[in-house]
1. Identify the structure, out of P, Q, from whose coordinates distance in nm of label points 7 Å out along Cα→Cβ at positions 60 and 260 was calculated to give 5.1.
2. Can you rank P, Q by distance in nm of label points 7 Å out along Cα→Cβ at positions 156 and 204 and just name the one with the largest value?
3. Can you rank P, Q by percent of Cα pairs over 36 Å apart and just name the one with the largest value?
4. State the single structure among P, Q that was used to calculate helix-only ellipticity at 222 nm (-39500 (n - 2.57) for each DSSP H run of 4 or more, over all residues; to 500), giving 0.
Structure P
Amino acid sequence: MNPDTKERLHQYALLMRLNRPVGIYLLLWPTLWALWIAGQGSPDLRVFIVFVLGVVLMRSAGCVINDYADRGFDPHVARTRERPIAAGRVSPKEALVLFVVLCLVAFGLVLTMNRLTIMLSFVAALLAAMYPFTKRYTHLPQVFLGAAFGWAVPMVFAAQTGAIPQAAWLLFIATVLWATAYDTMYAMVDRPDDLKIGVKSTAILFGEADRLIIGAIQVMFFAAMLLAGRQLALGAFYYLGLVVAGGFAVYQQYLIRNRDAPGCFKAFLNNNGFGAAIFCGIVVDYLF
């Protein structure tokens, strides 16, 4: 491979945030929750492979279209000015082509699933494409991100069981709430820059009540997960996973207590452990 091609691929990888996989994990955890629950602890291998690859592809596509949408904002924000499009290392046209290619590959995977899953995938693509532009028109882009991330849950149930039970929608709602909470923590990092350039977010909307509202959202998340656990007749290990996740939530409140950028970013990253704890609880619950 010649150096120019290698550098191009490197820039594309940076554009897809493959060097920062935490976003993949945050999308992957609720997908895995749904896979294990829908599969009664033993998900179909083909469904598992399709959705894990789909998570990587769609998160990557989401990052690409996000940077395309924010190409006018990113050069003015300290944290984002070195992103490939903002720094001029990848053109907007290249980014759009990459976005389309990633979506087409993901859609090709979905075509191996049943008709209901294929139909749901169009909603997933719409949410992924809409999310980056919502910060111009509403203070609730974090909610749209949650919907985009959470839509994998009904898709998993559709692929695994051919139906979407009420518990699946509870898990979807829980995922939306969780993503709103952690992405608000993320938005708190950029709040000073966002106020200057006119980007909207829940961090700006919540203002001085941000910690309180994040806490309330986390409480609603656990309420939804408790209801889902009851409907699904899950056992003690599932609830133990929720207790451990609750410990992570309390620690996140501690991290954002001063609203400083390093603490808020650390709280955001801490959600990887939060999601993993719940997944471990689900896996162990079905094992025993």
Structure Q
Amino acid sequence: MNVIKPASVSFTEWTFKDLPERRVLMVHPPARLEWTLTEADRAVLLGFGFDPAVYGKPTNGADFILELVSQKFTHPVFRRRLDPVREAGDRGEKLQLVQLPPFEAGSRLVFRTEGGQFNDTAWDWIYLSQLKLRQGFSLQQKQYPRFNRYPQRVSGENFSIFEGQSGPFLFAPASSVMEFRLRGDERQVELDYGFLPNAYSEGGHTDGAIFRVELQSPDGGLRNLFEHYPKPSEQPGDRGLLTARILLPVHAAGDRLILSILPGEHGDASWDHTFLKRVEFK
């Protein structure tokens, strides 16, 4: 079994079983396992399934769930229901590589199981065969689509990757902050950004959000390079894709560029469904 040791679990007894393929951990619902993430964690390799002994029993399926949990928010990153009695394709071990979106330092990864239809857990003999954290930098492009440089530090809640008509983009609602390390030879940074339509239509009523770019020197001093406060609920011209080209002043290697998306003047971020479609340093 290839399950990294969790920081906490919801059960008191660990139940293992030897299946023909491998030794597995039984996680009858409701079960919960939790791990503390590091800044280097990029993806989760998950292996799970149903004990073949119940294929002929009256189970109505079970749900396998992965979530990112911070101090303020719980964000689902994967959910799948297996129903091996009704769906032959749901039998056997399932492997899933789950890409993690950006997350705050101190966030936790939670694996949970629930009963299937009607939350009926009868005959839900389900298992976890693998849970491995993949680390490094090779998968960051999937976390930050259309960024040609990745931030060294992020803070914020509910980052997600959305699939649009022209490809994936990063959902980064206010308040979100990204910090980029500069090399010293950059001349400009270009941004494509905006609001999801549901921020100002279909009942949405954002009061706008502030997009800000600052240059930070090693001594902590900040220089404001760009600030835009679009209000798409009031101004139709602030809807759709917005673009900014920001010229960078002379700076040194090691300086930082701080990209912030902040709530508007009333501090209300409830409808600030903002996104970044491109961040490109030139």
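A short reminder: the numbers here are calculations on the coordinates, not readings from a lab. In this text, all values refer to a predicted model and were calculated from it rather than measured experimentally. Cβ atoms are built from the backbone, for glycine too; each structure is taken alone.
1. Values: P: 3.7; Q: 5.1.
Attributed to the structure labelled Q.
2. Details: P: 3.3; Q: 1.4.
Going through P, Q one by one, distance in nm of label points 7 Å out along Cα→Cβ at positions 156 and 204 is largest in P.
3. Values: P: 15; Q: 29.
Once percent of Cα pairs over 36 Å apart is worked out for each structure, Q has the highest.
4. Working: P: -26000; Q: 0.
Computed on structure Q.
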